[in-house]
Structure P
């Protein structure tokens, strides 16, 4: 691995990595059951230089901004490196957003250049805000021969005329402008410096190192802060390889683990939960005797790995489980939303550690991570090396707002000094999340400050905290709100009451009322759910699959009357 303390910029660090590991594979791109191509570090550089020269030909240099609007693929990373090579600032955009949202973010970021997939380019040109964009150049990938791409250029027309000039940057210069997911309405472009990224990478690889031969499966969108760090910067500066899938169909994701012998992968809680359900269903189908043997082996593995993971031992005890994951998997990385402790424990007992963490785009991705010394399913881990975390304005039970300080905290929000001043105070990033530390130094989160509910009796209630009491509820998804936040002019009676909004799983809605009532009895009276609302539509989610609570609340208030709530 490169010593990132010696570098002033991402471009310089990545450039040295390309020279240090020339013959190692750095990228594999697959689409369904077909492998499109694989690139060595040397080949990656050869493909990036013509793109960097095309930027130089546009006088794109220090501080110039270029947006990337593509799904996971090798060209995404090649474009990012070309931008950094020329001293530019990259602006990763979520390809799952609508064309008008893309146009708005392009305008807000003041991007001069755009790298975009053909089908997304066609949609963008139809957006009402497109005519007002001041793009100097657009590079379109995968455009069919003869296709009309308007004023844009084809990616393939970037030719290796000559070696482009590398533009050095300092650690305090901007490297990227990354938009926080789920912000809604007011764009929040997080300005991340070269130091932010270099220090974040150094912290993460201290606990979870990569090396040549490691293969990371890229499932999350590369524009997301998590995958950009652990699915690009981290592997590259260590000589590892990234596997990009051009499809997210479950059967191809499952096939990728054994096919490419994956070492690490980042997932969101929703995907992790789906894998757990699939495995449990397979276990339930086993004949009674085989099931008892499996349960005994799982219990033995749990006992022998209580203090720390033992990959070889776990693979020996549970070979079929590990074979399904390729036989080389060391850990899954999860974040972006709350993950049920029971799910984390389920995978750890199988010998598949899940590195549960907590982070924000504003802090360059990760703030805390479980270091597996020992494994803890009930927390979001300890602060990473070099990251300070404190709890402020504590309640008598120790819960307060989580604040973060360190070299990974962003420089601020783009063109929004007022919001920046509200968010970063005396160097401390105010996260808006509520939590507490246990004696072992592990952080526990209880919810968002803005979601906190104050009951009639003056008790603080956190919806996310209550939702944990309803883990494994027979439903596709659920979310808890204060009734008065959904229907401000109405209530469920005197004082405040909680409403659980549930998207049922098939016919399971029939038994939900009794199941919720049973679990309610285990909760303190002020935490009990007072009403049930059946919601048949998908919950709106961010790119990292977190529920957009404000958006869901708005939809409910607009479409549903108070009378639709089932009293509990």
Structure Q
């Protein structure tokens, strides 16, 4: 079978055939009226006319099937299925893939030479937080330069509540990447209850369910929770399950930042799996990891829990960033109850000497569990109150404040920073062995857990620049933790299937032409903890919906992304 024809081609063919039928009917009528020419003459003439129109039709079909806007030639094709690569070409027309394989007879307006390069589907980052940064950098260069063509935002319970309005906003500014979004439980709860530390009333629960349903109708791909953040941490399992049932009705996914990723990680995993079973909804456990030195090695305990749940019939998957440091708010160092309500309430509690001592004791106990003497593991990524602290650990900040080199003084420094609005942080505290163990699990996707980076702003986690390149360079090429074909499957078809992104994630005829072309021998992450603002290397071309957005490691200025909605019929 030849490649599928576009709608325009089909229309052209239909018109040609209709005209042919009309003309043939006219000729037939003419010869019928002129029977004196003889039956044999009539039949011979009809034979030639029929042959002429058949040739015309075949020529039209052949032309439609063998022309393209862009052809990527002579590459190693890894189609996203996980199957072995093969040499071939990829043809693109009107934003779609129209041919894959040996296309030596095809013609195109633009040709890309992929000799010695890999041709793969564009990468799908299933865990991002782009809200608020879209307008600052609509080119999303950090994602594009890392091979990402689609992001799923609204994670960790944090999203726009009115997704219908948000999607219109995304369409209006035109990003370089495609965008899908989850509906965030934390923001839905906040819209109804604020940051109150209590259970919802029946009326408030109904309001949250209504907001969740509207978000799903507007095209959300599922529900997300951030059960470590305020106010999500104040919710009970029953509340989350009720909202997850709404998402399930619309074929959504339940994506969760669990209640704990350290000492109580197994209990948190159990809760996530139970919500999936009770709501009859696919589960995605976000940034699967083990935090704190005291938990190193426990991947031997946590990964089997996911394997067992899948064996029992629960559609559960996980995602991971390939680093030994996490990144989140400074507030996570404090007990949840201190963070209820608004900033004034937080400051009032922290200003109370009795409460302050309780908070300091809480932080020191957590430090002791990590088997550390100082708060050297939390590093400031972005502190608006004093940007000179960016890139420095709490231990270092404490010394800059001319305080004693003691853990208790460092805990007080954290409190003082919280009173001034808190900070974004990078937390060092995971095991490389656990990272590799988790990475080998086949239903694990790679995700940056990052925003659209503003170049040279703050000292953010390097995962926002180099997640995919790091996997392909460090863990595939250098350390051989997994094969190249398998890594690409995890970056493409697996996330597309999980989040119901139709016609994405594979190099197949009729699919959207989201494509990345890279050099497997040179692809690498340049971003580091000390110097994070560096783009990945080795990605030669990135195409989004059929347009070249990145060429020879430079953004072309093209902004051809679109909103990807979960189109569900009620």
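Read-outs: derived from the displayed coordinates by stated rules, not from any lab. Note that this is a predicted model, so its numbers are computed, not measured. Cβ atoms are built from the backbone, for glycine too; each structure is taken alone.
If distance in nm of label points 7 Å out along Cα→Cβ at positions 129 and 209 comes out at 3.0 when worked out from the coordinates, which of P, Q was used? Traced to structure Q. Looking across P, Q, the calculation of FRET efficiency 1/(1 + (r/R0)^6) of positions 81 and 361 (r between Cβ atoms, R0 = 25 Å, to 0.05) that yields 0.75 traces back to P.
With respect to mean count of other Cβ atoms within 10 Å over residues 73-80, the largest value across structures P, Q is given by P. Here distance in nm of label points 7 Å out along Cα→Cβ at positions 177 and 297 was calculated and came to 3.7; which of the structures P, Q was it taken from? It must be structure Q, since only it matches. Out of P, Q, which structure matches 19 when relative contact order in percent (Cα under 8 Å, 6 or more apart) is calculated? For relative contact order in percent (Cα under 8 Å, 6 or more apart), the value 19 is produced by structure Q. Upon calculation of distance in nm of label points 7 Å out along Cα→Cβ at positions 441 and 473 from the atomic coordinates, which of the structures P, Q produces 2.7? Source structure: Q. Taking distance in nm of label points 7 Å out along Cα→Cβ at positions 377 and 401 from the coordinates of each of P, Q, which one would give 2.0? Structure of origin is Q. Looking across P, Q, the calculation of helix-only ellipticity at 222 nm (-39500 (n - 2.57) for each DSSP H run of 4 or more, over all residues; to 500) that yields -11500 traces back to Q.
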